Structure formats: structure tokens, C-alpha cells
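Enquirer: These are the structures in question, set out in turn.
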Structure P
Amino acid sequence: MSSSSTPPSQIIEHIVLFKVKDDTESTKITSMINGLNALVSLNQVLHISAAPLHRVRSASSAFTHVLHSRYGSKEDLNSYAAHPDHVRVVKESVLPICEDVMAVDWIADKIPGTLAPPPGSVAKITLLKVKENVSDEGRLEIVDVIKGLNDKFPGIGQITVGENFSPARAKGFSIASIAYFKDLAEMESVDAQTDLVNSHKEKVRDFLDSTIVVEFVVPSSLISGL
């Protein structure tokens with residue numbers, strides 16, 4: 001993990017979604033999750049959390065597991081990706097049991113609070129595929145609406161959003177966000193404000209081609225990166 005005592009002014013968010021093969025033995029899934037979480041020991045990693053998905057809110061999505069990690073720069077993300085320990089885990093534990101993998105990366109503004117959400121925290125990931133004819137102003141409006149959710153919903157502990165800068169494995173999804181909540185009850189209390197939630201969805205609905213929304217709980221066995 002990074003030993004720097006000063007949090008970076010910007011954070012690189014890295015999300016990977018995995019679709020594990022249906023007939024995979026549970027021990028192999030556990031090995032994948034443990035191997036990914038152990039990468040928190042790498043100097044480039046500020047935070048990493050790999051876990052099964054708690055809920056998939058998008059009918060078109062068949063993903064089963066997720067990884068969220070944070071870095072102080074694009075260079076640190078690239079060094080992590082090329083690190084022999086990361087390459088080994090992917091080659092030995094991820095690729096043999098996964099039939100689909102999707103990844104997005106974005107630059108987040110400085111994040112309030114801890115860079116490593118504590119065990120038991122709940123994350124909601126939203127991936128947006130924007131229609132081809134949407135202008136730069138429209139894309140900026142989408143980002144601004146999502147950023148504003150933190151003010152409208154106090155139950156959100158932290159939220160970041162940005163445009164994906166790694167299109168190769170993103171399946172056309174170009175805007176991504178992650179929101180962290182203290183626990184499942186806190187997330188459900190926000191979701192229960194249906195009128196307010198729907199009013200914000202309406203602001204961006206016409207810009208979007210499709211959406212993936214998934215949730216996961218930070219595992220209790222996670223070693224914190226910071």
C-alpha cells in the first residue's frame with residue numbers, strides 16, 4: 001500500500017466487474033477474492049476491495065463480483081496493472097474462472113474522509129452508456145447531477161464520478177460513479193426517498209442509452225490500504 005501520509009489532490013478510481021462461470025467451485029472464487037484483496041500490499045494501491053455483488057439492479061447485467069481500487073495517479077494505476085503480483089493473480093485466479101470482465105477508470109476530485117471505506121460499508125456503482133449524439137455540455141450535465149447527489153442525500157458518505165479514460169474494456173460505458181454508505185440500512189433509507197431519487201434520474205434519462213447499477217459490501221476480512 002502507499003506509505004504517503006498526505007492524501008493526493010486527485011484520486012484514480014478503478015472498477016472491475018467479473019462474471020464468474022456458473023459451475024465454478026467456491027474455493028476457486030474465494031481464492032480469486034483473497035488474491036485480489038491481498039494486492040493492497042502493493043505500493044501503488046491506496047485502497048482495494050474485491051467482493052461478491054450484493055445486488056445487481058440492472059436486468060441486462062450478469063456480473064457476479066467486483067473490484068474497486070484507488071490510486072494517486074494514472075502512472076500508479078499502470079504500475080499496479082503491470083506488477084508481477086497483479087499479473088499472477090489475474091492469470092492464475094481470475095481468467096480461468098471468469099467468462100466476462102469489464103473495467104472503467106476515472107479521475108475523482110479529492111475524496112472527503114478515508115480513502116479506504118471500512119468493512120461493512122456499502123458501495124453503489126453506476127455505469128452509464130451515453131447516447132452518441134449527446135454534446136459535451138450534456139455529458140457535463142450528467143456528471144454535475146451525480147456530483148450533486150451528495151448534497152441532496154446526506155446518507156451518502158462519499159461519492160465520486162467522472163468520465164472513463166480506459167475504453168478498451170468498458171463496453172461503451174463512458175461515465176461512472178461510486179457512492180459509499182455507512183451500511184445497508186443507510187443505503188436503503190436513501191433508496192426509499194423514491195420521489196427525490198426519480199426526479200434526479202429524470203434529469204439525465206434522455207442522455208442515456210443504457211445503465212448498469214450494482215452494489216457490494218466491503219468485506220470484513222479486508223486489509224485497509226490507508
Structure Q
Amino acid sequence: MNWLFEPARMQFCEATLDGAIAHPADTWTNIGPIIAGIVILLHAKRPLARLLGGASLWTGIASGYFHASNTILGETLDLSGMFMFILSIAALQQQRARPNHPGSSVLMGLVVLGTLILTVLSSISTAFASPMFGAIVVVVVIRGLYDQKLTPWAYAMVATFLIAWGFWWLDFLHIVCNPNNHILTLHGMWHLLNGLVFWLAYRHYELTMRDTEMPSAAEAKPESAPEIT
């Protein structure tokens with residue numbers, strides 16, 4: 001299993017340093033998803049919303065480990081968080097469209113299974129990771145447009161994500177790159193903005209899911225006829 005601790009295959013702009021933290025700037029900026037995940041978990045009431053919070057928290061922790069260790073293990077864990085996030089969004093879309101078909105537990109199981117499958121596939125070759133992630137993002141966006149239940153939170157989420165993803169590519173392709181910058185890189189901005197993306201996603205589905213909630217038994221019970229005296 002020593003190969004798991006070999007240098008990561010994906011390398012971003014920031015130069016690798018000796019010591020416990022290989023990429024300081026790309027490590028500390030994962031505070032964004034971590035904070036977002038904690039806040040979502042504290043506020044969320046629905047199981048899938050809590051799963052989204054868990055995905056955010058895990059993404060921050062896994063990505064932080066990836067950039068601190070610069071290992072294949074960290075790289076693989078980082079990919080798992082990325083896939084868990086977008087599949088959680090897809091599950092929330094499905095629950096909103098069909099509140100009881102399937103149930104939350106089934107959707108959560110599918111998210112976990114899908115995350116494992118996609119992580120294994122992308123770990124074989126990182127060349128598949130971004131295209132697979134991008135394809136799922138496109139499907140999620142198209143379905144969101146089709147559902148026609150977009151809120152200002154959704155527009156802000158998509159806009160923030162596109163800006164963040166643009167930073168990711170500029171850094172990854174070394175188009176805008178200063179390897180000796182260990183304070184705040186464009187990849188670090190991707191991390192920080194992802195925290196905002198998670199929070200905006202939660203707010204959007206928190207708002208729109210209210211429309212699908214069934215009335216409680218007490219609310220659904222018809223008023224009894226007035227007694228005749």
C-alpha cells in the first residue's frame with residue numbers, strides 16, 4: 001500500500017515545500033468548505049440536507065489533507081468529496097421532484113454508492129475526474145432549469161461555481177501562476193468559493209423543498225362538522 005503515499009499525480013501551481021504541509025496556500029483555504037459544512041449541519045433538518053453538509057465538511061477535510069500531504073491517497077479522498085457534493089445536489093433535485101419516490105434513505109445510499117464508484121474510476125486515471133464531474137454538473141444544471149424552480153440562491157450558486165471553476169482551470173493549466181505564492185493562490189480561491197457554493201446550494205434547496213412538504217396529519221384532517229344542538 002506504499003503507493004498510496006507516493007506524490008499526487010495532479011499538481012497545481014503552488015510549488016511543493018518540504019515539511020508537514022506541502023502546499024500551505026492550497027491547504028488553509030479549505031477552511032471555506034469546512035465552515036460551510038459545519039453551519040449547514042447545524043441548520044439542516046432534512047436527511048439529504050445534512051448529507052450535503054457532510055459532503056461539504058468532508059470535501060474540506062479531504063482536500064486539506066490532499067494539499068498538505070501531496071499524496072495519491074489525499075488526491076483520491078479529495079475526488080471523493082467532489083463527487084459526493086454534486087451527487088448530493090442530484091439527490092436533492094430528485095427528492096424535490098418526487099418527494100417520496102424513492103425515500104431519503106435510498107437516495108443517500110445511492111449517493112454513497114455513486115461516490116465510491118466514481119472515486120474508484122477516477123483514481124485509476126485522474127484524466128477522467130474533471131470530465132466526469134463536469135458531465136454531472138451539466139446534467140444537474142439542465143435539470144434545475146427544466147424544473148423551473150430556480151431561486152436567487154440558485155443563480156448565485158451557479159455563478160459562484162463557474163467563477164470558482166474558472167480559477168481552478170487557470171491555476172491547473174498554469175495560465176495565471178506564481179509557484180512561490182504560498183499565501184493565496186487561484187486554486188485556494190476555488191476552495192474558498194466552494195464553501196460559498198455549498199451554502200448557497202443549501203439555501204436554495206431549503207427554500208424550494210418547503211413547497212414539496214406534505215401537511216401534517218393534524219393539518220390535513222378535515223374540520224369536523226359543527227355539532228347540532
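Enquirer: Here helix-only ellipticity at 222 nm (-39500 (n - 2.57) for each DSSP H run of 4 or more, over all residues; to 500) has been calculated and equals -7500, so which of P, Q was it run on?
Expert: Traced to structure P.
Enquirer: Comparing mean count of other Cβ atoms within 10 Å over residues 71-78 across P, Q, which is largest?
Expert: Q
Enquirer: Okay, moving on. Comparing distance in nm of label points 7 Å out along Cα→Cβ at positions 95 and 143 across P, Q, which structure shows the greatest value?
Expert: P
Enquirer: Right, next: Given a value of 1.17 for Cα Rg over 2.2 N^0.38 Å, calculated from one of P, Q, which structure does it belong to?
Expert: Answer by label: Q.
Read-outs: derived from the displayed coordinates by stated rules, not from any lab. This one's a predicted model, so the numbers in the text were calculated from it and none came from an experiment. Cβ atoms are built from the backbone, for glycine too; each structure is taken alone.
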